[in-house]
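Structures given as structure tokens follow.
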Structure I
């Protein structure tokens with residue numbers, strides 16, 4: 001893969017390795033917001049995104065306003081509601097004809113059901129409404145990404161990119177490999193961007209829109225071994241810009257009642273708030289960056 005031109009724009013060399021350490025799902029619940037706040041203070045985490053339709057979004061927005069100098073917060077575009085103990089609904093519509101709602105008026109639990117029913121214009125309006133709500137709440141939005149990768153169809157993906165361009169923020173785009181750290185260790189092949197999608201992203205990149213090289217997630221269905229997984233990843237990580245997604249949460253009755261994967265979320269919080277992990281990134285000569293600098297580069301170009 002050719003060197004990412006963003007590296008030079010960031011003042012780095014073609015063979016340097018940069019990583020965005022990113023927290024997903026902020027605002028879904030109190031446990032996640034509390035963990036995020038702790039990790040911001042710890043200083044290793046470099047990015048996060050908030051679920052605007054969720055119950056703890058107002059508190060997340062208040063935290064971002066009060067800590068504007070040290071947060072790098074995007075919008076985690078949310079088009080599904082997967083946990084049965086707590087549900088959330090669209091901001092932009094209550095019309096069943098939008099295809100965004102299930103029979104109870106919430107987002108569909110499974111994105112696949114949404115794909116079959118959604119009206120594309122309604123989906124784009126909802127994405128824009130979530131960015132608008134975040135901006136109106138005082139968040140200096142640095143990017144958008146997507147909850148459970150629910151914009152995976154070509155039509156929804158294009159709408160997602162158009163919303164990013166509308167608000168002049170970078171969308172999460174990855175031109176290379178993506179995978180779960182645990183399953184990569186078991187020998188599974190990382191997902192590559194399809195040829196048509198890769199070509200589309202090259203076009204966007206030529207227009208000055210940031211495109212990352214690799215994406216990895218810490219596993220939500222495996223609790224142990226996180227430190228070793230990160231060590232192994234950093235040993236073999238190629239040059240370029242990598243997006244490393246975690247889902248940190250404090251261990252509380254709330255997160256245990258809400259999710260089935262709470263233990264993995266708690267492990268993310270504990271590991272990425274440890275001096276051991278800070279030292280691992282330092283020893284690996286990794287440049288930890290956030291989205292704000294990429295957004296500013298995009299705004300200079302677009």
Structure II
């Protein structure tokens with residue numbers, strides 16, 4: 001996987017090991033195991049066109065670009081960053097919207113990557129098309145730019161997001177550790193809040209980075225204080241090269257059980273597994289219930305071994 005880190009994150013990483021581990025390559029990435037996969041959530045299987053993932057009937061995911069301001073070492077799409085072309089072309093976008101128009105049940109669109117805010121030109125084209133297409137009712141945009149390079153949240157990006165006027169636009173941010181909530185990031189978030197309907201955060205359990213109650217309690221509480229709803233916390237995807245980040249599931253469940261006792265409901269995210277070689281995001285039960293920790297069933301009733 002390519003290595004890339006912003007100056008903003010470099011400054012934080014010098015002072016905080018948890019941030020450093022997220023972005024600086026380590027030899028542990030070479031410890032490949034049989035239980036991991038290049039594409040554990042099978043996105044390639046549900047890709048009818050370049051840049052488009054259609055896994056669920058009513059919504060699609062557009063991978064606008066594979067570029068980011070910094071590359072997370074635990075990236076779910078690290079195999080694509082390494083091997084595939086980096087961004088869509090205007091003709092690719094035309095093909096995507098022809099596909100959407102043919103599939104009338106699609107009402108929700110998720111713009112992701114990579115980081116779509118790193119390519120304002122293409123993002124503008126996509127948002128203009130969305131704004132003119134009545135069948136699309138809900139827009140989600142996933143970004144880590146306010147965290148990785150907050151100074152790039154400028155008037156150009158704000159004006160592009162303003163293209164969406166009569167539909168809800170939800171911004172999905174990615175936070176893993178409280179050290180990422182800097183003064184610069186908060187300023188970037190304040191700029192974005194007036195042009196979106198709501199902000200949500202997604203996090204990933206990462207071994208040696210955030211796999212304890214104290215860190216996650218501080219992270220989720222602080223996010224809520226600055227107007228961001230903690231939405232998901234994922235079990236780290238079983239991607240080759242990510243093995244050293246994967247936390248023991250019993251430890252994750254114990255942490256989330258304790259957090260449920262300590263956090264307000266608004267600050268508590270849904271804890272899920274994006275089923276490896278399965279279908280769907282499966283909520284994980286907590287220790288208030290008796291259950292098997294080593295297996296679950298996905299949306300298609302397939303048994304998944306954890």
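None of the figures in this text is laboratory data; all of them are computed from the coordinates on show. The shown structure was predicted, so the numbers you read here are calculated from the model rather than taken from an experiment. Cβ atoms are built from the backbone, for glycine too; each structure is taken alone.
Computed over structures I, II, FRET efficiency 1/(1 + (r/R0)^6) of positions 25 and 257 (r between Cβ atoms, R0 = 25 Å, to 0.05) reaches its largest value in I.
For which of the structures I, II does the calculation of relative contact order in percent (Cα under 8 Å, 6 or more apart) return 17? This value belongs to structure II. For which of I, II does distance in nm of label points 7 Å out along Cα→Cβ at positions 33 and 57, calculated from the coordinates, equal 3.7? Clearly, the read-out refers to II.
For distance in nm of label points 7 Å out along Cα→Cβ at positions 209 and 225, the calculated result is 2.3, so let me know which of I, II that is. This value belongs to structure II.
If helix-only ellipticity at 222 nm (-39500 (n - 2.57) for each DSSP H run of 4 or more, over all residues; to 500) is computed to be -12500, which of I, II is the source? Traced to structure I. Can you tell which of I, II yields 1.12 when Rg/Rh (Cα atoms, Kirkwood Rh), for residues 1-48 alone is derived from it? The read-out comes from structure II.
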